[in-house]
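Multiple structures follow.
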Structure P
Amino acid sequence: MALFDKLGRKITTTTQSMVRGTKDFTDIARLNSLITDEEQQIGGLLMQIGKLYYEAGEYDSNTLIGQMCISLVALHERIAKYQAEIREIKGSKKCPSCGGDVSIAATFCGNCGAKLLVAPVAAAEPVSKPKKFCTTCGEELMDDATFCISCGQKVE
């Protein structure tokens, strides 16, 4: 009988120890998750602060932060240049209204329907093959066009 009592106490002690260990592990995992969430919020707020400071444009070029902001301006300018090169290769231009890419030959933006002010020039190669036609003027339409590039009508 003493053997069973001793075995029972050992099982109870081991079980309690395992339960305590599992609870500790769960509590630690929960707290680590909360810490990670808080750190992500801190990172997001720091990014917002930096973005607001940068967009204000009132930085001193003699400070490290000011020099970083000047570097950001240069990076944005290079990105804009690369995007212009991509549009040139694709035979497209940027819509002044929505910023979307449209064919150089377009009179109207296929994304927002705005009339394009630049005189149309024949594109060397279309960006993609037109597969549908405008019900108003019969112009071929791009697959993703929301508006006809010829007459400006909304595509149904």
Structure Q
Amino acid sequence: MILRGYKSSDCPAMAELFYHTVHTVNAKDYSPAQLDAWATGQIDLDAWNASFLAHHTVVAVENGQITGFGDMDNTGYLDRLYVHKDYQGHGIASRICDALEQACPSLHLSTHASITARPFFERRGWRVVREQQVERRGVLLTNFVMERHLADTPAPETERLIL
């Protein structure tokens, strides 16, 4: 597996990975109605592309296939982190997070983590600030506002990645 920076041509494959990951991996924690509200399959690719270009975006690739991606803005807000359903548990999310955290100019990180992702972030030293209900297409979903102060909780030792 390699990590690399985002290219606009990645966007359609990343949108598809997002949809399928939500509808399979997150299905253990959310109802079908919640999954449909969260990931409709109707993504505005131009808006997503602009967002990925504005953020620091890391893409994991194995054998020519995108297996995961994540993006973080300069304030330390981790916007998206998704790993293909067939590559869960292979360390991809950890490597993506390591790269994003190392590249971020802020020492304060934040995210809105799903029920499914919460344990992953907690293992990395993130803490829950609060549980919240967010509305998507008239359906309520539970997630968690989480944060991490890099000065307080160093990331696991990894080689510095330059993307």
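Please state which of the structures P, Q yields -19500 when helix-only ellipticity at 222 nm (-39500 (n - 2.57) for each DSSP H run of 4 or more, over all residues; to 500) is computed from it. Computed on structure P. When Kirkwood radius over Cα pairs in Å is computed for each of P, Q, the one that comes out at 16.1 is Q. Of the structures labelled P, Q, which one yields 13.9 when mean count of other Cβ atoms within 10 Å over residues 27-34 is computed from its coordinates? Checking each candidate, the match is Q.
Supply the structure label, taken from P, Q, corresponding to relative contact order in percent (Cα under 8 Å, 6 or more apart) with the calculated value 12. Walk me through the intermediate numbers first.
On the way: P: 12; Q: 22.
The correct label is P.
Going by mean count of other Cβ atoms within 10 Å over residues 19-26, which of structures P, Q comes out largest? If you can, show how the numbers build up before the last one.
Working: P: 10.0; Q: 18.1.
Structure Q comes out on top.
When mean count of other Cβ atoms within 10 Å over residues 91-98 is computed for each of P, Q, the one that comes out at 16.2 is P. When FRET efficiency 1/(1 + (r/R0)^6) of positions 11 and 43 (r between Cβ atoms, R0 = 25 Å, to 0.05) is worked out for each of P, Q, structure Q gives the greatest result.
Taken together, the values in this text are just the output of simple stated rules run on the coordinates, not laboratory data. Everything numeric here is computed off the predicted structure, so don't read it as measured data. Cβ atoms are built from the backbone, for glycine too; each structure is taken alone.
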